[in-house]
Every structure is written in structure tokens, then in C-alpha cells.
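Student: Each structure below is given as C-alpha cells.
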Structure P
Amino acid sequence: MLNQGNQSLDLMFQALSDPGRRNMIERLSRGPASVSELAQPLDMTLSAVVQHLAVLEASGLVKSEKVGRVRTCTIQPDRLQLAEQWINARRTSWEKRLDRLGDFLAESEEPKT
């Protein structure tokens, strides 16, 4: 189970590591879009956009459906929770460590009587 979670996280962070893919996620956060709509503001070929979408779909962040000649993509926001939980766990751990360090430093600064 841990390995499966790590693989999912790896795919998700890999997908989010590219600025073009992050742009696509940003656009899809406003609602579904066709592949050509996603490609329009990007400085890349339609073929490259399709390859980037394949990475996003493999990570589970995006789902697409083809109706006729149009492929429409939607974001899968629940998948972002996996990354959010991982990040929050790291943040919580560091906050606890920093709190303990702060307590230690405060105790060592107290005047000795």
C-alpha cells in the first residue's frame, strides 16, 4: 500500500513539474475544456499538448472523454488531496520540530537564579 501511494505521488509530482501541464491544470480548474482549447494559449504543437495530457491522465489528475471528434478534459480534484495530505504531513512534522526547538531555546535563555 505504501509503495502504491508513493507511485501515485511520484506520477502526480512528475505531472505537476512541467509549467505547461500546470497551465492546463489551472485552466481545467475553471471547468472542462477541449484539447484545442487547452492548446490555444500554449506555445507548443497540438501533438505536444496531447502528450502532456497523457502524463496528466496517467497521474490521475485529468480525465478525458471523446465525443465525436472532440476530446474534452476535466480535472479530478480529489486526486490533488493525495499531494495535499503528503505536503501537510511534512509541514506538520516540521512545525512540531520547530516548536520543540523554540521551547528548548526559550528554556535555555531563562535566567538562572
Structure Q
Amino acid sequence: MEAQNKERAEELLELINKGRYFVKLKPEPKENNSFTIPLKVSSYNELNLMVSDLLKASIILLNPEAKTLSSFTKDNDINVMTLLEIALQLFPDEEMELLDEVYKVGV
């Protein structure tokens, strides 16, 4: 049993050391335990719209009456597609593949 666990642990380490996983987060060279994540945008305008939609959605979720506030009524349309695009860009695809490989090792 112990030999089998050791073999599985070695398989797991081999998978991780192949280096094709854990690619979404990029380590910050000057800071410990700090990472950056790429977010692709086509322009400053698109970045502005993304941030604006995130803030609007947050305001509405925190305060359902926010739509009736005078400072918020001029542009309260939230582009949900923008929020979904952000989520897709942040989703760690390669890391999820590692979970499949870990599962195979454990079975």
C-alpha cells in the first residue's frame, strides 16, 4: 500500500514538473506570493467599458435601489457579455487539465 502511494505521488510530481500546467498566473518577480494574470483588451475604450460594467453590476448587486439613484440613471445598462468575456479570460484552462490528470493518477 505504501509503495503504491509513493508511486502515485511520484506520478503526480512528474505531471506537475512537465511545466505545461499552472500557466495562467504569472509570478511577480519582485514580490513573494504575488501574481499577475493576462487580460486581453483591444483598446482603452474596451478596458473602460469592462471596468464600468463590473462596477455597475457590483453597485446593483450591493444595492438593488441603485438604479433609481440620480447619479446612476444616465447609464445603467450593463453589458453582461463583457462580464462573461472577462470570466472566460480568467478561467484557468490548463490548470483544469491537470485536475483530470491528477484524477487518473488517483484512480
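Student: Computing helix-only ellipticity at 222 nm (-39500 (n - 2.57) for each DSSP H run of 4 or more, over all residues; to 500) gives -18500 for which of P, Q?
Tutor: It was calculated from structure Q.
Student: Continuing with this model, one more query. Give the label, chosen from P, Q, of the structure having the highest value of distance in nm of label points 7 Å out along Cα→Cβ at positions 21 and 45.
Tutor: Evaluating distance in nm of label points 7 Å out along Cα→Cβ at positions 21 and 45 on every structure, the highest lands on Q.
Student: Something else: Say we calculate percent of Cα pairs over 21 Å apart for every structure; which of P, Q gives the highest result?
Tutor: If we compare percent of Cα pairs over 21 Å apart over P, Q, the biggest value is for Q.
Student: Then there's this: Comparing structures P, Q by mean count of other Cβ atoms within 10 Å over residues 53-60, which one has the largest value?
Tutor: When mean count of other Cβ atoms within 10 Å over residues 53-60 is calculated for P, Q, structure P comes out on top.
Student: Determine which structure produced the value 24 for relative contact order in percent (Cα under 8 Å, 6 or more apart), calculated from the coordinates; the candidates are P, Q.
Tutor: P
Read-outs: derived from the displayed coordinates by stated rules, not from any lab. All figures in this text were calculated on a predicted structure; none of them were measured in a lab. Cβ atoms are built from the backbone, for glycine too; each structure is taken alone.
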